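The structures come next, written out as structure tokens.
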Structure 1
Amino acid sequence: MGFRIRNVELKLLPPGRKPLRILHFSDIHLTPRNSKMLAFIKSWNSLSPDLIISTGDHIAHADSIPLLVDALKPLSGIPSFYVFGSNDYYAPSFKNPLRYLMPDRGIRIHGPELPWPALDKGLQDLGWIKLHDLKIETEVSGTILELRGTDDAHLNLDRYDDIKGYRSSVDISLGVTHAPYKRVLDAMSRDGLDLILSGHTHGGQIRIPWLGKTRSLTTNCDLPNWQSRGLTKIESEPWLHVSAGLGVNPKTPLRLFCPPEISLLNLVG
């Protein structure tokens, strides 16, 4: 199953504003021998993004860190932001796949701790900015953006209360979080954000044919299954974009009707 690029257009910018191209990726779960993944990452510069956002779970092995950092070097100079997911902190472990179909009782099964400070340093040495419990404003291609993010809600590390507050008078307000738990989405919605970016779900990872499309069986959080992949919206809430991700837990390396992907979000007036 080859890598795909999901192209999305969103009319969020003021009229007449230059389009803004956001590269959103998530859940690489990189292992040292995944040369195809590394080659794909090195090709992203050809997509000419204006802004890059990673929503976590970058690695699945300690030795992957220098390989990932090297693969991201061609993107140097592009404003880039990231948050962590649970598998940035802990190596993957085997889980009974049926657990994903059961209600989330908050029980987490971790592998050994990964050297996440080295990953953190590697990304920051590239000029990337970690958005954990951080709210910042920046200008990209003539558009004033507010970005705010949290640490991983799947591990209960999110501290959105530290940065809550109604959006600033900017052109676009973006929320960034790894696992799209409702408590985080609802809090960002109350603050009037325009768009929330997340990952974690792997798009369900295994999807079944359903009325001419496909449907996921799980999101591995309390997000409804119909929002497990791509761009969705509920009435007056912010747009939500959930990346289906590039990799998988190496202990459960199966995707069905759910190809690995990155997304190009084209914001226009």
Structure 2
Amino acid sequence: MSETRIEILTSGIWQMTTTVIYSGRNCLVVDPGYFPRELADLVQLIPNHATVEAVFFTHSHWDHIVGHGVFPGVPVYTSSVLAFSVAEGAELAVRAISKAHEFDSQWYIERPWGYAWPADLRGLDDGGRFNIGNLNIEVYLIPGHSPDCMAIRAENYLLVGDYLSPCEIPFVDDLADYRRTLQRLITLITADIEAVIPGHGPPLSAENARRIAREDLRYFDDLTRCAERNDTTGALHIAFPRAEDVAGMREHHRENCRKAGIAIALVDQG
């Protein structure tokens, strides 16, 4: 077994995590982000004797993808879903780049390498594998937050992208897919998992990660029951699994209600 260690950097935006996985003198950078100054610090963190062999995107959302330019020429792994969208110029890929540029423009952020997908983008399917040094890494397609989401396992570490965050409620793209992903993650978080690393927030023990997954499944059960009864009032008063007082979570909850088929108005209803 190779000597594996990880380092986690937390961005000033949404506690977004960038994870560096080392295998000997090689390393993989997962979701490099976000601000250019933070990315410059990331480059300085990596020892001179270490080679950044690859970058990995857990999914296409703009905060997770625009930092790759700090590692020019380095191959980038992601899901085949996203790789296909980039190759075809489809909506998933176009929307991510557009939103990144829009956010940076709003806050006067200058990104020297611009806004483009990496030239060497390598798509992986569910159960696919690749190597960093002597380290074998397995990937899992986990849609629900976005159709292209992937988790990766590197020895006893499981990186889950924008699932299981202790900082926010689920952000749902497809409710049925999200539910299946949570059930799958519970099975992937085996007893030998040392840490589960979400895309936003601190790393979790296996026990805490499974607890969050179960909480989110109960939240979805409540959404589904309200949808079956067409209970708009009940849906608006569902208890959040966490982050009740975080700004923006109420609107995200209303969007989750709409994803569940509940007719929730766009205006605040208390």
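Just so you know, all these numbers are worked out from the coordinates, no wet-lab data involved. Quantities reported herein were computed from a predicted structural model and do not represent experimental measurements. Cβ atoms are built from the backbone, for glycine too; each structure is taken alone.
Quick notes on this one:
- Answer label among 1, 2 for the case where helix-only ellipticity at 222 nm (-39500 (n - 2.57) for each DSSP H run of 4 or more, over all residues; to 500), calculated from the coordinates, equals -10500: 2
- Origin of the value 14.5, where mean count of other Cβ atoms within 10 Å over residues 136-143 was derived from one of 1, 2: 1
- Structures 1, 2, by relative contact order in percent (Cα under 8 Å, 6 or more apart): label with the highest value: 1
- With mean count of other Cβ atoms within 10 Å over residues 24-31 derived as 21.5, matching label from 1, 2: 2
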